[in-house]
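What follows is calculated from the coordinates using simple rules that are stated; it is not laboratory data. Remember, predicted model here, so these are calculated numbers, not experimental data. Cβ atoms are built from the backbone, for glycine too; each structure is taken alone.
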Structure P
Amino acid sequence: MLVKTDIITQIEIDESGKLHIKPQVEKFSLIYRTATEVHWDDKKQTLYSPKPREWNYLEWFKHITAVARNECSTELKLTDKTKWINISDELKNEITKAEHGV
């Protein structure tokens, strides 16, 4: 299976508490078919989770990127240009460490 790589241009927690991850190129309009609670926002062009209940934002980040990789063959990668909107420094550090397997 060929896995593409796409850059995460933005990570945001919106006003309703949903975590949004914006890829640079890929569109995931059919991701709802995976029945994983990961959705695509056509207007924002983002993958998003429901507002956390049992899982925290770090777990949702890991889940969204795993679903993109395993179900859609796309590896989503952070860069030093990724924009962080409404994300605490603590959560940013946790996400960055998790992506690098630290």
Structure Q
Amino acid sequence: MKMYILVKQNVPDKLVPVIAAHASLACFRKFEHTENMQQWINGIFKKVVCSVNEKEFENAKNELENLILTESSLDNQEVCIVFSPREEYSKMFKFLKMWTPKNN
């Protein structure tokens, strides 16, 4: 089981770790009583953080069991969408790029 966290590619690198941490916790709180979340939290709780463009972000909003986060330091812009853990995701997720800092 995996939790996917999609962060918009224009979010500054220094904010991504905190946004991903908040996303993981917020997702747990929202879905904590679901069977999938209980299985995930009591097992090896894998998380995948991906960097997405605007189109990918908008398309992801159509997926089930998600939560959108905003960032106050960026004028409350939508910056992240996180998905309740599950075994299988739609095909779209296979093509997303893992997040890596731009300033390596």
Checklist entry - Suppose you compute mean count of other Cβ atoms within 10 Å over residues 7-14 for every structure in P, Q: which one lands on 15.0? => result Q
Checklist entry - Of the structures labelled P, Q, which one yields 43 when relative contact order in percent (Cα under 8 Å, 6 or more apart) is computed from its coordinates? => result Q
